[in-house]
Each structure stands twice: as C-alpha cells, then as structure tokens.
1. Using helix-only ellipticity at 222 nm (-39500 (n - 2.57) for each DSSP H run of 4 or more, over all residues; to 500) as the calculated read-out, with -25500 as its value, let me know the right label among I, II.
2. If you rank structures I, II by mean projected area of the Cα convex hull in nm², which sits at the top with the largest value?
3. 29, 11, 10 is what came out when semi-axes √(5λ) of the Cα gyration tensor in Å, for residues 299-386 alone was calculated for one structure; which of I, II is it?
4. P(r) over Cα pairs in 10 Å bins from 0, in percent, for residues 51-130 alone was computed and gave 18, 46, 23, 9, 3, 0; which structure, I, II, did it come from?
5. Taking relative contact order in percent (Cα under 8 Å, 6 or more apart) as the criterion, which structure among I, II has the greatest value?
Structure I
Amino acid sequence: MTLLLFLAVLMIAILAGLPVAFALLLAAVALMVQLNFFSSDILAQALINGVDSFPLLAIPFFLVAGEVMSRGGLSKRIVRLAMALVGHKRGGLGYVAILTAILLAGLSGSAVADAAALVSILYPMMRNAGYPEGRSLGLLASGGIIAPIIPPSLPLILIGVAGNISIAKLFLAGIFPGLVMGLTLMVVWSLVIRGEDLETLPKASKAERRTALKEGVWALLMPVIIIGGIRTGAFTPTEAAVVAAVYAILVSTVIYRELSLRELYHALVAAARATAMVMFLVGAAMVAAWMITIAQLPQQLAVLLGPLVASPRLLMLTIMILVLLVGMVMDLAPTVLILTPLLMPVVLMAGIDPVYFGLMFILNCSIGLLTPPVGTVLNVVCGVSRVKLSVAVKGVAPFILAYVGLLGLFIAFPQIITTPARILGG
C-alpha cells in the first residue's frame, strides 16, 4: 500500500506538470503523512543533507570544464583531428562523428552538450555532402549518448551517490563499454549507408595529420590526466573535476587563446545555473530516498521481485525492461534518482555487482535520451539542426535497436563489463 501511494503521488504530480524535484518532495511528504511524522523542519534538514556530499562537488566543476571546452576551441580541434584521421573513408563524415563523439565523451560527460556540438559542427557538412539527413541526425544523436558512459560522466556521479557505489570504479569500468558503443555505431553506420552515393573527402596528408594532432593533443591530454590520476590514486573523482576545470581554462585561455574573460564569465554563469538545477533535483531525490528507506519500500519491492532474486540475469532483464520503459517518458537524472534507491537493495540481495548494475542502468537511461516522446538528446538535435522530429526518429531507429541489442548482450554476458572493469581497477 505504501509503495503504491508513493508511486501514485509521484506519477500524478509529474503528469500534472509539476517539476520532477517538487514531485519528489510531494511524494516524500505523502509518505511522511502516511507514517504520521510529518515535520517541515525534518523535511528542510533532509533536503540540505541530501546535497551535503563531497562527491557531488564534482558536478559543478565538470560542468565548468564542459562549458569552457565548448567555448574555448577544444571541441573544434577534436573534430579536426577526427577529420584528418578517418574523413577520407566512404561515409567518412559518419566515422568522423563517431570518433569525435568518443573523444568528446572523455571531455564533457554530458550527452546533451556533446550531441549539440556534433550537430552544430558536423551536420551542415554532412548535409552539403549529400548524406541522408535522417540517418545523419540519428548517428549524431546516438554518438552523443556515449558521453554518460565514458568518464568523466555526470550520470555516473549521480548513480554513484544515489546507490552508494564507488564513483572511481564506475569511471574506470565505463571506458570499455563506451568504446564498444562506438564500435557498434561504426558497424551500424557501415550497414545503413550501403548503396548510398556519398561524397568522399580527400585523404589528409601526413603534414595535415601531424598539424591536427599537434593542435588537438592538449584536448586529448585531459581524459588521460583524469583517468590516469584516478587510476593511480593521485586524486579522487571530485578532485579530478577540479583538475579538469582548471586545465580546460588554462588550455582555452593560455594555449588556444580563444576564451575571453567575457566568454569565461558566461561559461561560469551557465555552469552555475545547471548546477543549481541538478543540485535541487538531487536534494529532493535524497529526501525521497530517505523516506523510501524509512517506509521500507525496497523490502516491499523485494517481495514482489522475490522469485527473480535467485536468477540474477532474469532479474537484470526485468529491471532493464522496466528502466527502458520509464526512460521513454522521463529524463535520465530523475530516472536515476527515483529508481536507484528502490532497486539497489534488491540488486545487492541478488548478488549483482553494483558497478555493473550502475553502468547498465546508465546505458539504459541513455537510450531513453533518444526515444520519443521525451528523448532529450533527440529533441536537442532537432532543435539545433531545425529538422522535424519525425525525420530524426526514423533516422535514429537502427541505432536504438543496436544499442538495445548491446544491452541484451551485456545482460547475457556481464563479464564483458566486469572483466575489463576488474583489470582497469586493479
């Protein structure tokens, strides 16, 4: 009964148009009333305690790094490097998009930011070269969602905090699955462009490649510094975020000299606004998570999923189907913050590796960024390119199917994620 009350209040509030953060607070209040201990003081204290977390400090600094990189020339140089390496192949601009998406994922950690950057830079080139606009937009959007998997990833930080999972282990474990996602896109792209008469770009000379690498090396060093520092224990993920922000500012202002003080100010303001929204959502979710624990909702859910606990793969399949359906109608961050406290105790009861579960959860939610009606990344791609949503939906369909197939492969063979994670994590 308590579980139904929580879900009913939450869904009704969201469907009524209430922002997700307020809907979570309302659902928490409903549980407090149901349990007869409502107190506005306790509610306010829980909200503040929810964001009083050292790992959450990584969010504003990674957001600053992402804003600075998009304005300071790092993203542009990554595209030039990818163009010099693979732009000459048949359908080369598609491979440029995929390689760029992988490299950008190691810089920003934001699917929306990466997708917007890819579309603004590459879509006009693909359109002018005669590439099918639906397939092109579908590929660019699909490349954007590699960012939540490859570190530094804001969603991995969120699920690490919400599920009490090591963020450092999540970061290291996300590298290989992210690369597999890129390889999957390359295979699907090679299939969907068969029979298309596409313009082929001239092959870059060795001198041009050296120049592109020389200009892009400073951008490429950033993920190396972040991952290397976390892997060697030189700094925590939170400290890595500070390093990333400082490094991005130094490279953009001192080396590339494309970031003015005015642009830096606008980058900091944009990061502050995004941080405020994310932190309030996290605080509200932590209040709801606290009430979920007090009301023993995970135990009630465990009773419902009890028959599946003995079969971890079947339980994972059931959870992934649930998350996939929820992700179609809800954005990534709310899905993570709402479902993780409910599902994590059941996952641990079944003996499922929490790092594996965290990565699978984020991959699943990332697919939801491509699916209508919400499809945040898909809508951003259409907004930037000024193309109808229906065109992009048709174009992204093969890539969504490939990602769902990859999700199924990871469920059937979790060692694909856990073994590289164990090796990279030492």
Structure II
Amino acid sequence: MTRIKLLVYLIGVLSALPAGAQYYTNYPTLDNPSHYLESYHGDIRVREDQTQAAFLLVLLNLLSPIEGIRQDDMVPPGDLKAIGLSERLYGVAELNKDILPRALTAIRDEIDIQQGVYRILPDRLIDMQRSIASKIGEQPNLEDITKLAAISFVHPDPLIRIASAPLLIVLTDGEQEALEELRRGTQLKDQRLSLLATTLLARFSAKDSALEQLTEEQKPGADPTENPHSTLVIHGTWANDENWWRNGYPFFEYLEHEVQMDDLYIGDKPFAWTGTWSHDARKQAATELATWATKNNKACLNIVAHSHGANIGFIASSGIPFGRMILLSTPAHPHRYSPKPENYQSIFSLRVHLDLVVLADGGGNRFPANWSGVEEKYIGWFNHSSTHYESRWEKNNVPSWLATDKTCQ
C-alpha cells in the first residue's frame, strides 16, 4: 500500500469511528455496501472488503448450510440485490452434492498465485477476481468458487483471508492451512476480525486448542431484590469477559438514562454464561438463567440480549415468563430456538444486513416470516456488534421504535 493510500485509509477509518467507545474497531458499521463487482482491489478498503467478505461467507453457507436454515432467511433477496446479486446465487446450493476437494497447490499453479500474503494484490489477480465473481453471480460453478477463494486467501486484508478460509476447507485439501489462518485471526487486536475468526474456527474445529482460553466457567450468583420484575442484559458468544453489557458502561448507561429502562438489573451479580459456541453451552446457560431468576426473585424478565444470548432466552422462556425481548444480532436457528407466543409479550429484533458473524455462525439473518409478533429493524451492514452501539441506536431512532407498554407487568 502506498503512503498516500495508507493515509486515505486511516483517515477514512478514524473519521467513521464514534468517539469514546473502546469496543469499536477499524471496520466501522456501514450504512450501505458496495456493489460486489466493484469491491475487488489490491489493498485494504473498509467498505469494499466487508462486501467481499460477505460474498465469500454467503457462498460458504450455500455450499455448506447449517441444518434448518432457509436460503432466503440466511441471505434475504433484498440483501443480495443491494450488493448487485440476484436470486440466481441460490443455485450454489445445488453444487453441494458435486464437491470433490481439489489440491490447493494445483489451483495455485493453475492461476499462478503465490503461497502466503501479497502486500498489494496484482492487477492481474484483481481482474481475475472480478471476472470470476461475475461468472459466479450469473451461473455458479465449483471451479470458479474455488479459484475465487484461493485468490482471496492471499489478499492483504486479513478480513478477506479469514472469510475465504472456510471455503478452502470445504473445497480443497488446504484445511490445515486454512485453520491456521483462523487461529491467527483469533489473536488479532481488531475485535471484529477476532470474533469472525473465532466463530469460524469453532464451527469447523470445535475442539481446537486455540478456543480453550476464550471461555471460562461462570457461576450465576444470587443477589435478591424486592422487585420481582426487571430487564436483564445478556451477552453473546465469546463476550463473557467484555464489559459493554455490564452496569456502569456506556451501553448499559444509555439504556438506563436515554432509553429510560428504569428496571435494569443493577445488582452485583448479573447473569453471565461461558460464551462457548455450542448448542450444549446454550442449553446449560438457559438452565442457569432459570436458576438465576429464581434466586433473584424474578417472577418475570424482560431481556436485551445480544447474539446467541437471545437464543438462551428462547430456551429459558419455556420456564420463565418473559415480557419484552429485545434481540440484538441474533443468529436465527428456528429448528432449535423457537419461542412459543404464550411465553413472551413482544419481540423486537435489531439487526444489520448480511451480518458477517451471523454468516460465520451459519444462522439466519432474519427470523422466519411466519413468526407472528416479531418486529425486525435493520440499522446498517455487516457489523455484528453495532446493535449494541448507542450511536447506532440514536442514528436509527431505535428508542422510538421500541414499544413501551409490553414489558413485564
């Protein structure tokens, strides 16, 4: 990257970051994506690279879907259209039965790319990416998807390398090389990159040693209060050691003072869970949530829950009466986590379009249309964490969207 390009990139990143929020990263939330064919270039660009990453993860999920997720819920047609694609892309799913992993070295030899990372991607490879991507959009085939993944894996932006790694696991013999890229990604300082890499690593190598240090046992404590109703903020996967969801930190303070949630739980022992990416961990956490509610004399709960924290709430709702459920960036897995209407009073789902972490998880980017009473609102693109950024709530008038008369009474 030339000095001028680097300076332009840094200015763009810094100008997009909200002030005073330590959990924001160098990949800001976008109001609009780029066209997928205009996203190919040789260096690092925060808008175009997020579109590229989304395209790669969409291809992954169409080729290797998670059970029970409809194509049009995983990637809604309107989101495809917004980045220049049509529903023809859903045809990728038909290629699944024909996958015969190819030798990664042979692919590299065929398109003449090096092993490792380019400092700047050559124009030849950029043109090849754009041509291949165009063909995939018109008539998907495994050969082109494999070549696109191989080129993306040597891109200078780690976001694109991380997003392409699982395609190499599915389509080539390069599993170990791809897993190593994901392991490196878990150690990156940029929170969005590390979260994406960690989610993909858990999906494709659930018992990987690189994941062991990221979760810890949590013991929900008892801190009895007289109020039997309250609103509880629940963190998502890998977030048990983060602070955004805790009393005294900006988002919690914003909910309390600006959104005027006057019954937020502010005791010394808020509910927390391990944050492990697994169905078993979520079931265990739901049991612990019920225990926590009983110990804390909570006859009814409202929740503000991020990511899989919301799915913990869905499981627990069979044993705990819920009032209002405000769900933030929740991966939709309706075959596992489907709340019964009698177990809650209202559900508000706040999302971003083509959420990269939800795509990495393999979940749906919207709830099924036949879920009655669920209201969904989108406040940007790609950034899984931005649904708990107070700046995004303000910009998108989220407080006025939330009903005020359907909490626990």
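1. Traced to structure I.
2. I
3. Structure of origin is I.
4. I
5. The maximum falls on structure I.
Quick note: the coordinates plus some simple rules give every number you see, no bench work behind them. Since we're looking at a predicted model, the values are computed, not measured.
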